[in-house]
Structure P
Amino acid sequence: MDKISETREFLKNIGMPKQQQADICCYVILAMAGIKPEMPWNEATNEWIRIHDIIQFANTYYGTSYAENSRETFRKQALHRFRTAALVEDNGKATNSPNYRYRLTDETLQLIKNINSNALDAAMSRFLKYHDKLVDMYASKKKMTMMPVKINGDDFKFSAGKHNELQKAIIEEFAPRFAPNAECLYVGDTIEKDLVKNVEKLSELGFEITLHDKMPDVVLYREDKNWIYFVESVTSVGPMDPKRILEIQELTKNVSAGKIYVTAFLDFKTYKKFAEELAWETEVWIAEMPEHMIHLNGDKFMGPR
């Protein structure tokens, strides 16, 4: 293998996430170890160097063409992550100081010196005994920030974020108040796109099942009234404007159940940003005042049109 491939394999084995196995991250390790293409790994060093020095090393010895304005990419994608994983350390100076430097830790240096040697596995085991893999740290953090939610009586977890926070509120706060006993037929997640998708029931009601981005964020069905609630969870884009209504109508042209269009917001401030875009004959629900609705209609309150 060439030096890039060997470095990538090292980063994979030490537990770096996929993004931190990219070429740019390999060049950082090689530059910090002072390893040129034809050098043996046991000649690695760990001198204090700047990001500028890393860029120059990669350009000079590995034929790259990184510009000085790519320093922030090197810092955020590689050096910050490597520091979290205990692969590198800084000299404690202010980050905007011309004397700010990074280097490989002594432990990392010993690992790198043993790449392609029989001693690497034992050295790697010792390192991982005392340091968590970054990929595990990120997985743990992701797991800790998941939001539990009960949908149709079953337990699910949303990934973290304002959009999913609002979807959780729609299911737990809006539905019991304004769609009592409704079944959730569809809800997406910002990471796991179709968290709940009852294809059988949607088809039975007349839906044409298409791509995820055509579906409203939450679809509820109230059987006793034969009403379907289409709810858009809006934190930055996507209210129930006239264009969105037409899209949903096309998706549900064979649906005979009564249709209710709802735009949900986390707070009144966000609602005000979108107020002029909202279509008439739709409903608005604001999570910070969950007991109330805003009805954009003239002749009656909530009901299908």
Structure Q
Amino acid sequence: MTRNAHVALVTCFNEDETVNYGATRAQARRQVAAGNDLMVCGTNGDFSALTHEEKIRLTREVMDEVAGRVKVIVNVGCPSTFETLQLAKAVDGLGLHGIAVITPYFIACTQDGLIRHFTTIADAVNTPIYLYDIPARTQNHIEPATAKILARHKNIAGIKDSGGSTETVVEYLEVAREVGDFEVYCAPDHLVLWGLEQGCAGVVSGLGNVAPELLAQIIAGFNAGDIESARAAQENFAGLRKDLYALGFPPALVKRALYMNDNSVGLSRQPALLPDAEQDAKIVEILKARNLYR
């Protein structure tokens, strides 16, 4: 099986914090040129700061921009099943590879509640659904036993694991092997190559916004059987992650690192990271050390 990488595309903003759709399309073109697939409205896309209408338009704009050249997944997860369902129906039929549904946030869910939530969405649309687990941000976790139940749904295609636990990834992969036709995507950027070696269908990367070619090298090396090349790229990628994320909230740092090379991406919506001269200097130093500063 050929593996792939979806980059969790940043959402670009103007100075007044309105969405800059043109700049976002430019970032999509950059990823297509590198050979990466896309995820729209993910954590690195500031999804929690976007309105319902903005998410729909972003999806349409990106789908128009890539014109079928790469696979696109969009995250529609909201705190309530009601709102998630509205958004899922709005993007269904746009030609997406998949619709990701992040676990509800703020609302504490039982495993039964999660099953009802995901099943409701999967029943209502034709686009394949991908479960999206990131418990550190949502405080709700899809247990492997729950994933096994959901994996049997004819319209649930896989899961994006952003928890960072290798044990959980392995358990999800066991579900995939048992149920069949269920894809596991590993998200933490220091685990890209590890996840591929374990049998993951691919990865979803936020850091790929900063270094799209480096991410593509890991995937290409693995697919070609050149593990030495893939490992070298992974070590570089993991080093970038460690240095950059040591400075603060990862999605905001990804956006700021991009800004250092291209100010059209804008800032994140408040109250996220604001410009800081000392921090910016450290970011530039990190980028220069890996020949990523233009």
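Nothing in this text is a laboratory measurement; each read-out follows from the coordinates by a stated rule. These numbers come from a predicted model, not from an experiment. Cβ atoms are built from the backbone, for glycine too; each structure is taken alone.
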statement: From the coordinates of one of P, Q, relative contact order in percent (Cα under 8 Å, 6 or more apart) came out at 19; that one is structure Q
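To which of P, Q does the computed value 5.4 (distance in nm of label points 7 Å out along Cα→Cβ at positions 7 and 271) belong?
On the way: P: 5.4; Q: 3.1.
Structure of origin is P.
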task: Consider the structures P, Q: one of them gives -9500 for helix-only ellipticity at 222 nm (-39500 (n - 2.57) for each DSSP H run of 4 or more, over all residues; to 500) as calculated from the coordinates. Say which.
output: P
task: Please state which of the structures P, Q yields 54, 20, 17 when semi-axes √(5λ) of the Cα gyration tensor in Å is computed from it.
output: P
- prompt: With FRET efficiency 1/(1 + (r/R0)^6) of positions 63 and 87 (r between Cβ atoms, R0 = 30 Å, to 0.05) derived from the coordinates and found to be 1.00, which of P, Q does the value describe?
  reply: Q
query: A value of 4.2 was derived for distance in nm of label points 7 Å out along Cα→Cβ at positions 23 and 167; which structure in P, Q was it taken from?
result: Q
task: Determine which structure produced the value 2.3 for distance in nm of label points 7 Å out along Cα→Cβ at positions 55 and 95, calculated from the coordinates; the candidates are P, Q.
output: Q
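Taking mean count of other Cβ atoms within 10 Å over residues 79-86 as the quantity of interest, name the structure among P, Q where it is greatest.
Comparing P, Q, the top value of mean count of other Cβ atoms within 10 Å over residues 79-86 belongs to P.
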field: Answer label among P, Q for the case where mean count of other Cβ atoms within 10 Å over residues 119-126, calculated from the coordinates, equals 16.2
entry: Q
